[in-house]
Structure P
Amino acid sequence: MSEAAGEASVDRLRAWRGGPRLGTAYYNEYLPDPSRLETDLRLMSEAGITCIRVGESVWSTWEPRDGEFDLEWLTPVLDGAHAHGIDVILGTPTYAVPPWLAAKHPEVAVARKDGSTVPWGGRQEVDYTSGTFLRYAERVIRAVLGRHGRHPAIVGVQLDNEAGLHLIHNEHVVARFRRWVAGRYGDVDTLNREWGLTYWSHRIADWDELWAPAGNTTPAYDLAWRRFQAELTAEFIGWQAGIARELVEPDTFLTTCIAYQRPAMDDVAIGAALDIASGNAYYLAQESLDLDRTGAGGQWYADDVPQLILSVDRMRGTQQAPFLVTETGAASIGPAWLTRPPYDGQLAQAAWLMVARGARLVSYWHWHTLHSGAEVHWGGILGHDLAPGRIHGEIAGIGRQFAAAAEWLADAEPDADVALVHAHDSEWMMQFEPPLSAGGDAPDRASYGRIVGAFGRAAVDAGRQIAHVNERQLPSAADLARRYPVVIVAGLVAASDRTLDVLAEYARLGGRLIVGPRTGYGDEEGRMRASTAPAVLGPAAGVRYREFAALAEPVAVETASGASSGEPAAASGHAHGWMDALEADGAEVLLRFRHPHYGRWAAVTRRAAGEGAITVVGTLLDRSLLAAVMTDAAGPASIVSPLAARPSTVTAHSLVGGRGRVWVVHNWSGSPCTVRLRRAVASVVDDTAHGEDADVELAPWDVRIWSEA
């Protein structure tokens, strides 16, 4: 959290201390009849919606012509919201530039890698590092927040929206990148050595010879370029924060809506400029919310339950603190071909999952389905007829549940017994040179997400609760061991010695470390290491590899002869995508490839390391087999749920607040199922209770919120 956010004299998050809240984006200016404002606010209040987000998308409404401002159209919305006890998050409109600005200054358009510019007509077409653009942006920010920033309805300001859509190749940005590289490396000889520029005659004699990124083929260059671009995005958000702070009340919080898939986005760096993190948590509904389903992944939305869980856990990981969901789907998301309205109960399932993982606000995009523009099939709480229907009724039910549970959930923090390490550097490296195939000869630029997602899914299937920990947030090994009994690190191809040393020491101090493929092969510069892989971790894990392969076809795996571990014993399945050819050097081989060539190598090994253990999984395994490996490697759960028997479609997440632990139990299935309790529980949203050893039937798409009696 920012230094300003930590000031003891100012509580900028006061609005989020009383338990979870419901919200929605509200665009009165888009309505065919804006005079229905009072009707909308009444319907919101009836649904338990106590926060709206406004104003972020309409710069041309705020400033219809250069220097000519219309600021009063929002006043009735703010006054009406305040009268209804509805808080407001006001957005700065800088991500959607007006046509007059694009026409007057075409030079502020983003230049692409190929030299073309992003044409105006969508959004986020602008180079937000341009001094020209920043002058206009500051002017509109000061106008909007100067007029409305201290309105009593305003509790927060959203800075821009979903920043980082483009990698900016404008000439002045490339020139600035050269200066950034020079400042980082000091002299060209160091750069030549660190990036390995002897290859293909890429050695430079002067900084002016550093070529533009459009023609780059050097991995270390690309990693530096991606880091630089992410810094530009964080700098832009921080710049807006500095302006906004002058124009709002001291206790008004600053945030931004993060789209976590953006190419020029480092959420931890952006989070450092904010008082609270917020972002998108979109998902496909209907059968995509069946826990037994495995989605394709790699989209801007989750298409299976583990992906949804991991997405909200990552939002909490931005600041390792509570967060706001500023956008999630109501009736549907995206274009017409993705229209899959949630089945009965699924909206409540998703909302309670977000709360269970630390969300203080669940805000729907958006209140009413738009009648024009690019998003007319993105279903809101109200449909095109603007009349309350099934979706409004279900959200009203969620609002009543949130209110009933407020005392239990005020300041509650989610539990986590597994840390899943995430690293932007490794993600960027795998986008540049993916290890996985998308089919045939096509590379899968989402390889990192597939690898990390597979291990995260396995943790979900093993019944564990996950905390995302960015590599840059890794504490000391001792702190890591105190917080998390299990740490998963997969696909960490760009890893510093410090990171790997912390992970190895974590295991020696008693942690259970689970290492996935590609981890420790490269260094923090994006170079392939000259040492035996996996670097640093190999000796502690008792394993090494000298070969690896991209698997064109699945390869059978089976329990190794003499393996003594529990769950994977007598297991079999397939490896796919990638394999590190593991050679045991003191480790026990748990699973081995069954193949005339690959059969000489191990697929999974384990070795005690000090007080802990290191399990190395050198490949991607079938979902059920990887879950079995995860269950065995993680050992007994440190946080034991009240469920003695848990069907495959059930998850249990918990939070701890002032009144004790609350369990959020989901049946992610269209069929009913039965859970058996090992401890008595009582609902925190109604008067039901169940005794020890009771069998409780969960309805299709059910969610229960229980305290332990």
Structure Q
Amino acid sequence: MRQEAIDLQQDAVSALIELTVTQDEITFKAPTGSGKTYMMAEMMNRILSVDKNVIFLVSTLSKGDLATQNYEKFQEYSAKGNFLELKPYLISSQIAGEERLFVPTDYNVYLLPRDLYKKGGRLMQGAMEGFLHNMTGGKITGGLDKKVYLIKDECHIATNNLDNLSEKFFTKTYNFSATPKLSRGQHPDVEIKNDDAVNAKLIKDIELIDDQDIKVAGAIEKFEEVKTEYRNLLGLNPCLIIQISNKDKADEEIAEIKKELAKAEHTDLKWMLIVNDEKQCDTNDTFKAKKLPVSKWKDYAKENSSTIDIIIFKMVITEGWDIPRACMLFQMRDSKSKQLDEQVMGRVRRNPRLLDFESLSEDAQKLAMTAWIWGIVPEDLRKSFGVKLWQDSEIITDEIKIKTTRLKPLTKKASFSLATFLKKQSVVSAPSSIFTLWRDFVKAENSVREMGEKYAINYTKWREFVENIEAVANESGQYVNDYEKSMEVVKDEKGQDLEVSFASTSHYTDNGNYMNIGDWVWKRNDGKDKFSFDSEAEREWTEILKDLAKDDVVVGDGRVGKRVEVGKKNPKAGAVDLFGEKEPELLETKQVYLWGKNYVANSPIKFEYYLGTLHSSYPDFVMKDSFDRVHIFEVKSVNISSSMVGGFDNNIYKTKLEELKKAYKQASKLTEQIFYLPILRDDSWRIFQYVAGCEKTLTKDEFINFCK
């Protein structure tokens, strides 16, 4: 699993825990497929490890068996040694006759299918309130004096009956969803954004096919094209999900799909129709699916080894059904629900090779990270705008060449031998259990685990390594964090310094903070000049660079920012016309300045730094000036909170800034590029500049004068 994905999840959990101290209700928004259940377990485990007096009540949808699925996941995590504090219990009404429903009190995580606690249900007959009284009541009344933290999984679904108990019993409430309900005040306090999850390879990027004329036949044809590649490159059987209408049109749509699948070119495809009425479910997989009870069809279909190519469904596959091998979604129904669209879309966005993604070839990685979707325009994409470099982008990328840096692992240290290091460690007097060792191993960062995997040729070696994994991790951290020793310029296959540039295409999400720019490296796909930026600080820095790029100077080509002429290549270039004139190289020429936003999507412009684990910094802007100097900017603000946690006074945020300073200082020495950390506080800029390994602090005017 990529370190960026681990970091994204861990940062989110840390933010949730930090807010737990100061807030009684917290909303967490994360795209479907980004590991919401795992992060929930991590959060609970961390809290329970320091406060044994807390219990969690996890309210989940009963439809789709989400409660059971979460319960099984929590048990699986605990069995693997990941979250040993969790003691889960699935609340069920499966008791005989008139026997009173009883919920035991010796667990700390209770999974409640939401539909069990509804009007007329067995839990409403005093069982739930009795349980909560037992848990929260004082010892004088025979209670356990516990604090109950409520987690609303898929919080966009109403929980009126539970909400009525909040003031009386629940100390904290956490709202978890990919689509929190803003109308009910569920504004995200912590959020993993779609672009961040895609960039970390947690979820697939979307190839949206919005051609209204494409019928289901087009989707099936596209699936046939992808199927062989998926099997060869990823070792998985892919899956196409087709969503049909609920009522009047359903039969007509099913008939259309079956007619297409009956064609000779598609007879190799195995399909399954899953609807609420088991009698209406159908499949042509007589070898496997037909031999299973219909209730088991969904379990079989989601397996990576399943032979089902196409799943046709109405409303039964929304929340809580994981099928990572699904890579295509065709929506025949006309949905009016944004929440439903987002949930259904999430079924095809999970990374099917998340845990070993880095072992895949470049083509396999691209395939694993692509989801084809017809008919749904997700909320994020409604606000997403595609951008591309100006025509003949090679002119821009040839001019802007950037060297990036990475941090070498401890094993690259010439004087280090893992075997020698382990022999020097003290003998363990009380050996740990295999479960404790496994927990310590899986919690270690990637580079440390990789050392263990290479060293452990047998169980004895593995145990020796893990018994000393803390010492190895400390040694690794000290080395990697010493940038003068661990940082290096990224090399190409020939051992030469690798030079990268802007990606030829990218996209951004409209976050407001607008600026009109028509002459930098980017051009919007729709031709408009209005661009959006992530924060007010970014927008203000954009204004500075925009003005600076055009500012007159005495030397150079008359501008601070270097300009190039771009345009479409002339297919007749060099030919002589009827009047003896040579055809120009370019058509529709335009002068643009060599500066632009480093949009993260597809960007290779990144620099590694160490903050407990490896992190990647994607600078916000890059500029080349008329003196051919490359300027790289990471803009920060101490006026507003960071994307995850607190503001400038937050220790995590301050520590990150200090680490970026160290990393950029060394990177400036190795790459001969100029790095900046412009920090906006109130209405003034404090700009940390790094040139050839030296740090200076500049004002805005001093920065402008330096560029001139």
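Please treat every number below as a calculation from the coordinates, not as lab data. Fair warning: this is a prediction, and the values are worked out from it, not measured in the lab. Cβ atoms are built from the backbone, for glycine too; each structure is taken alone.
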Original post:
Which of P, Q yields 2.0 for distance in nm of label points 7 Å out along Cα→Cβ at positions 46 and 534, as computed?
Top reply: Q
**OP:** Give the label, chosen from P, Q, of the structure having the highest value of distance in nm of label points 7 Å out along Cα→Cβ at positions 54 and 510.
**Re:** P
**OP:** Work out the source of 3.1 here, i.e. which of P, Q gives that when distance in nm of label points 7 Å out along Cα→Cβ at positions 78 and 446 is computed.
**Re:** Q
Original post:
Of the structures labelled P, Q, which one yields -0.25, -0.49, -0.83, -1.02 when log10 I(q)/I(0) by the Debye sum over Cα atoms at q = 0.05, 0.07, 0.09, 0.10 Å⁻¹ is computed from its coordinates?
Top reply: P
**OP:** Supply the structure label, taken from P, Q, corresponding to FRET efficiency 1/(1 + (r/R0)^6) of positions 166 and 502 (r between Cβ atoms, R0 = 30 Å, to 0.05) with the calculated value 0.05.
**Re:** Q
